[in-house]
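Just so it is clear, none of the values below were taken in a lab; they were calculated from the coordinates. Predicted model, so just to flag it, every value in this text is computed and none were measured. Cβ atoms are built from the backbone, for glycine too; each structure is taken alone.
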Structure 1
Amino acid sequence: MTEIRTIEEREGEAFLRLMCGVFGLDFNRAYDVFFTEPLFDLERKWALLEGKEMVSILTTSALEFGWGRAIGIAGVATSPDRQGEGHASKLIEKVLRESERRDEGPALLFARDLRFYEKNGFEALDRVIRAPLITTDEEDLLDTMDTDAITVKYTEWSLAHPDRLRRDERRWNYWSWHYRICTPFQTGYLCFEPNLLREHLFDQPVEALPLPRGTEWFGTTFMADQFEVPIGTPEVDLYLMGKNVPGIPQMFMTDQF
């Protein structure tokens, strides 16, 4: 008997083991993160089961843009010995129907394999690229900004266009959960992790950013073009795909789901 539903608390470990097995993650290292990250929600962890066997899984996350609510889909995984049997497609179809019922029908995901998701009605909306940043090779960044200051500036930016991702309190908690340094820049900020810039707001194009040498930029081509980010030759890392999504989502990879 095939059953598709959200998982129960007692099934969390089996869910995690399947995900780790498919994606090559260390179970023990992933365990604490899986159960403690701020967006953890059993009601958003879906599984296709045959009897007691968990065959295929995925996770959704709540998203909100100016045009309305949506879901992000991540961690689509099927047991290696059951792949190619259509289980993931059945699971996605069920999740999309349920999301529509909950008034969050549009769906987004990040993918490397376009073909599988295109078969399930998704289309490529944008490319996610990684590229070396042109920098002024700053070594010491003394001025920092706290989350409250970042929240004010990000919220003002996000409210200015319907295609921009809004952040509620829970998403800000998720954002703050990751270590990153935020420093003022022009009227906005640069927010980066060691050797990686994934979020920034500034209003004037520059030839170089005041960041350490070797810092890379990671984001969508739309965001790179909008801010005229000074980057070298990019490499495509992922594709942002969507179904029933109006416009091109404007979001930073700090919100990757």
Structure 2
Amino acid sequence: MEKAEIHFKNRAQKYNCSSNWVADQELIRLMFQLSEAGPGSEVLDIATGTGLIAKEFFGKVKKVTGLDISPDMAKHATGCMDEIVFAPVEQMPFADNSFDAIVCRQGLQFAELDKAIPEIYRVLKPGGRVVLCHLTAYNETDRELAFAIQKLRNPARRNYLMPADMATALETAGFRDVENVEYLSDESVNQWIDNGAIPQENMDKIRELYRTADEAFKEIHDIRFVDDDIMDDMLLVIATATK
């Protein structure tokens, strides 16, 4: 398996324009609202990357800390947070009960969930909020093909998620008031696959999988072939919970 550090070193330059959802201000504001963070809150942004989520909190809360494993991604996050710490989410160097809110967008698919979620629980204060946003398949209808496409795009990916998976992991770790919010992002496949980290062969295979997909997949993803591009309504699920 390709290491996530190498994957994101290769993606860093193009990351901010690698998907529509990356810079989607509506999605970013929604995550801020769901966190219930306020002026006195200390917030942790896991897999902060280029800092686009942390930036929404910066200046609105007491302190924003970013956590990541990629210094190359963090080079693009200047001015987006108060502090950045380089460490894996499975072994965070923070004391118990450190944060009022913890957020993560598109990071835990690269982590060991059975270790990462308990760590998130440990460093969150009692009564604190967690907001975890990740790309998922819709249901069993598209699961096999969606996961095959995701594997080709992100060879470093560990986890292929169904809509209920993150919520189930939170409940198992002891979180309460667990809820899911669904968010659709209309994505250009050409933009989504040209991320700087996969070979042309993988990009060609992804396009072919879309072209040969069955009608059920095309319908549920509202697949549209536009000129030389392919449009896909991708599903992001935001799992929220309280400690």
Calculated from one of 1, 2, distance in nm of label points 7 Å out along Cα→Cβ at positions 27 and 107 reads 2.8, and the structure in question is 1
When 1, 2 are compared on mean count of other Cβ atoms within 10 Å over residues 35-42, the highest value belongs to 2
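Given a value of 19, 55, 25, 1 for P(r) over Cα pairs in 10 Å bins from 0, in percent, for residues 43-130 alone, calculated from one of 1, 2, which structure does it belong to? Display every interim value, and only then the final one.
On the way: 1: 16, 49, 30, 6, 0; 2: 19, 55, 25, 1.
The read-out was computed on structure 2.
Between 1, 2, which one scores greatest on distance in nm of label points 7 Å out along Cα→Cβ at positions 171 and 203? Write down the numbers at each step before the final one.
On the way: 1: 2.3; 2: 4.2.
Checked 1, 2; max of distance in nm of label points 7 Å out along Cα→Cβ at positions 171 and 203 sits with 2.
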For Cα Rg over 2.2 N^0.38 Å, structure among 1, 2 ranking highest is 1
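Upon calculation of FRET efficiency 1/(1 + (r/R0)^6) of positions 59 and 211 (r between Cβ atoms, R0 = 41 Å, to 0.05) from the atomic coordinates, which of the structures 1, 2 produces 0.80? Provide the component values of the computation, followed by the final result.
Numbers: 1: 0.80; 2: 0.35.
Considering all the candidates, the number was obtained from 1.
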